[in-house]
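What follows draws every value from the coordinates through simple rules; no lab data is involved. Keep in mind that this is a model prediction, so the values were computed, not measured. Cβ atoms are built from the backbone, for glycine too; each structure is taken alone.
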Structure I
Amino acid sequence: MKNLRALLNELDPDADLATRHVWLIKVFEWLRGDESSADATVSRLQTLMAAVSEQPELALRLKAWWQTLMLTVDITTLLADFGFAPRTAFVSALTERLRRKMLPGTPETQNAAELFPLVAPTRFDALWLGALQESQIDQLADLLADDGPADRLNWQHGLMDALSYCTAQIQATGFAPELRLRMNTASDEARAFHALPADVAELRRVFFSPDCGDDQLQAAIAQYRLRLEACRQAVNSVYAHLDQNGISVGMVFLLRQLRERIVRVRELLDALVAPKPAVAAVKLLARRVTIGQDSKSIGALIGANITLLSAKVAERSAETGEHYITRDSAEYREMLGKAMGGGAVTALTTLLKFMVVGVGLSAFWSGFWAGMVYASSFILIQLLHFTLATKQPAMTAPAMAAKLKDIAAPEADSTLEAFVDEVTHLVRSQVAAVLGNVLMVAPAVLLVNAMVQLLLGRPMISHPQALHVLETLTLLGPTLVWAGFTGVILFSSSMVAGWTENWFVLHRLDSAIRHNPRFTALLGDERAARWSGFMRENISGLASNISLGFMLGLIPAFTGFFGFELEARHVTLSAGQLAAAGASLGLEVLRLPAFWWCVAAIPLIGALNLGVSFYCAFRLALRAHNVSGLDRARIRAAIWTRWRRHPGSFFVP
């Protein structure tokens, strides 16, 4: 009580702007206390109101302070703009949140949107504001203002101005060419944005006109709500367009801001016609506390706007991943043959990698040219329609998760059973791919080594290099950690692939290649059409292979610069390097325990490459398809049951 007495003695309606606002901040700090209970805060508010009521002079000072606050602070920014980015751009919103986290705010402001987070900085403020009874709100309103016609009119004008500002923002966003050109122009909703200003102007005229009755007011409100609903329907038609033609974070952000603005207008409209303005005002303030807390989170902003893009990336990867799943013996043998072709090409990759290392370049250029070798060989594998085993999991995982869209439907049991069948097909495909890669890369490397020996009179790598390979690949070192990290790299390359294909489709580059006059003049119509089809079909694979190659080559160089070098352990490349080391050391290598520790590491490297990349991609795809935790538990149980009953089905068709 002593603190309260001192706080009330500091109340000065004639103080400067910052001092008046600091006093308000202190009052809220006193009300919150230790934030242990909302009821305790409400009790302290009751104590404050009782103390003011008992002192008429203090009550007059409080009313004067409140009137000064209302005259000097623009409440419309809190009602209309609070929680929205200053500009309708994702980067702008991200920058604004970073600024608020890093830089302190000042109470010396006439902007209510800037003052409010200082006054109510925690989510607890929403709890105790929501716990207030109507009688307490009415008592507080009597202490602050007379709630007479003038005060009520000021509040109504503030709400109406906020409605006008929000409406203008909705119309401006709806007219943005990024959205306008993607709306369904065949429906009347696409033109709903044109009439919004007229509707809000009519609402203002009817609301403040003494000659207009309640029927006219309700008709104006109904018309305005109907127009907002038409705008919402127009926004929904944009989502359908994006689903077919690609998604960008910028457009997703615009759409989310537009939908939230429409929700904000409905909230303000409800407050405008509420029979008890003070109660409506408290509800608005409590809602602003929640909005203020939500608008602080950088992770929430990124997550909310990346969700649709992640779903589209997962969908693009799912389309590619279907090609990697074998379902019968013929497809299994075909996969084995393609994997053996990939292993043969990787033998040449191994030779070129050792040649780059042998040149003795600096760390960056060595990593760059190693990445160039990897990317080129991966693209060659793609163009020859061969298979690299470790590329499959990150692509097949979204294809698997796509089959779980209807797991919550009544026929979910059959959906789950079909999914488990797909899991067995996938595992068999991975086994065939890894076996084909590893079983072919070793003899192919030995063949290449024999050719080098024949031409140059020495093995592919020197004796010290061979011993170094055994040291780096041994199971007794950090090999398994690097293998798991390589799985993350493989997943990342699949995300680059999905994003690139989405970007390619979004900007209609296939159409540009086919029809752009400069392209057709340079290539000719037929060749331009062929290039268009080729790029549309292969853009995902090209992006994946190039990004994977350069990540494998450059990540060790970049991380080594900072003193913690992250290595990559790719199962096919590792098997090729081990075969090269064995060829250099000769048959004596079979007597070295280090060699056998490396041999033992190869299958574990493969398992971690496949497992980690599949896990990351599958988790992303499950999230994109909104598969719940309960459904995930059912999936695990069903797979385990199949493993116990028919373990062989996971390996042999």
Structure II
Amino acid sequence: MSVLSVRYQGEIAVVTLDNPPVNAVSEEVRKGLVALADQLDEDTGVAAVVLTCAGRTFIAGADVREFGKPPVGPHLPDVVTRLEQAKKPWVAAIHGAALGGGFEIAMGCRFRVADRSAKVGLPEVTLGIIPGASGTVRTPRLAGVEAAVEFATSGKPVSAHQALQSGVIDKVIDGELLEGAIAFALEALNHPLPQPVSARPVETRDEAFWEKAKKQAARAGYQAPLSALDSIRFASRHSFDEAMAYERQIFLDLRASDEAAALRAVFFAERAAPRPAFVKDTKPRPVARVGIVGGGTMGAGIASSCLSAGLNVVLIERDDEALARGRQSVERTFAGAIKRGKLSEEGKETLMSALSGSTDYADLGECDLVIEAVFEEISVKRDVFKNLDRHCRSDAILATNTSYLDPREISSALKDSSRFLGLHFFSPANVMKLLEIVPVPETADDVLASGFALGKQLGKVPVRAGICEGFIGNRILKRYRAEAETLVREGIAIADIDAAMRGFGFKMGPFEAQDLGGLDIAFLQREGARAEGAEIPETLGDILVRSGRKGQKSGGGWYDYADGDRTPRPSSAVSDLLAAQVTNGPQLDPEEISERLVRALAAEGEVILTEGVAHSASDIDLVEIHGYGFPRWKGGPMFWKDQRLRS
């Protein structure tokens, strides 16, 4: 059965694409569109063509099954050109999303209409490439250079309303889309047809505009946004055909780059994360009402995330004062979203109406899932779960948000551990996308599946982690920090190490990040383990904390901080404190420093894989990217290591 079909409504031919799940631009689609353009041009009964799509979306981009494979004709630029040159004008009727190649096909049509919920965009830079079928050439001719730069360098889609304002669509349809698109086509036939997009002029912009745009594009940290900007600039100064050739060459060069390979790998890993093979055939338990025990920073963040996902939340605290603080924290989160234009006041009120609070565990009786988010102390957590065991439904899922403690010891407070698992959120929980899911041996399959379903509903990247100290992420972080301290002991300057990791793509180096979070957190964990008899060597961080240097909050950690200023400054006091620990070894350049540290990440990842703590190398990469700031265009430490071995 063909993915393309035609039916006729008077003199309007309606072409429907049905290529589930997202109507991707496959080889069959490309061939079919060219063939239909030829066929309908010769049909004397057809005056115009409406292109629509079945299912939940318009053409949402390239067929991911063709990623990394040699291209097969007809190539997408030729398809777009063929639609633009059709004797009978085509009208793209957009619902859902028209992204990448789908948006380029729409720009090849003489007209574009959309329903109010539609979005359009050019997300190619997020895959390390640029639009390759006129996205950087037609967009400035349709919407102007400034709008084209935003489309192509940010990769962010825009709403139908924004698309109409920028000029990339001609009308927003109220009511039934296809009916409105046919009416639009009939009306358009009563007027002279507009010039094809390829024939329209492009505005010129001065050098100051391009310099500002270049600085903005460079913030992404990798090449594709800068290349997209370069292609738009070329298109603004050259003929359409020259610009198309230039865009295509950049597209092909980037498609073969290491960055594109890394970003493709991350794309596929993220796509698979919410439904891994080991839960694919298991039906999760329904979750509509969530209880959260603990309204501190983490608990309030989890509550905000759940509310934003449409869940009802019951917040439990020890007293009314703590409960009020927890509610205020949630309100502050939503108030911030209003300031950023992400939420309306009415939307905030709707979300807050789904939040209730109590100091009585009995009010959790109707919850489908309860997440404990209290202080990281085993006895406190066990007491919580004893209360949950008494007051929650027997089929309710019970979860702990522990970062380091053994979930098996926490679940021992329950009569039935099959309904228990770890859900390790990362702070701030309403922002950070990583969710480590940590089952205990008794965890039921449908409970595990429910954890992944929750992660998807919350917009998180869920990753299964086995039980060990720190699970996947914090265990690797410990190795990373230890290797960074080893470099300091070898005489490498703290500031040079941080600068090398920023140069690699991290937003912060290891010592800057510790100062921000506080050195005392890891110190107290080590001290607790030492108090229980563990032999843990003294770290350089321990020396600093014992001298009162806990990070930014104390005015000094690895760096000094002036009053009210968070700018890190190299510290002579730190040099004096650590002098006895430092030897003068060979100096390393920034690339050698970053390679040492990333290899340490990958080496610990290999051990974790061998032990079965991580299910796959790509899971480790997702943890590092979404929990610890590893640059996604490097693919994660495991992908990076494999790429180095291949090169």
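Values computed for the structure shown
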read-out	value
Structure (I, II) behind the derived value 159 of volume of the Cα convex hull per residue in Å³, for residues 355-610 alone	II
For 16.8 (mean count of other Cβ atoms within 10 Å over residues 275-282, calculated) the corresponding structure among I, II	I
Which entry (I, II) yields the derived value 3.8 for distance in nm of label points 7 Å out along Cα→Cβ at positions 139 and 427	II
Value 0.65, calculated as FRET efficiency 1/(1 + (r/R0)^6) of positions 259 and 523 (r between Cβ atoms, R0 = 41 Å, to 0.05), assigned to which of I, II	II
Origin of the value 7, 25, 32, 19, 11, 4, 0, where P(r) over Cα pairs in 10 Å bins from 0, in percent, for residues 3-202 alone was derived from one of I, II	I
Volume of the Cα convex hull per residue in Å³ - structure with the largest value, from I, II	I
For 16 (relative contact order in percent (Cα under 8 Å, 6 or more apart), calculated) the corresponding structure among I, II	I
With helix-only ellipticity at 222 nm (-39500 (n - 2.57) for each DSSP H run of 4 or more, over all residues; to 500) derived as -14500, matching label from I, II	II
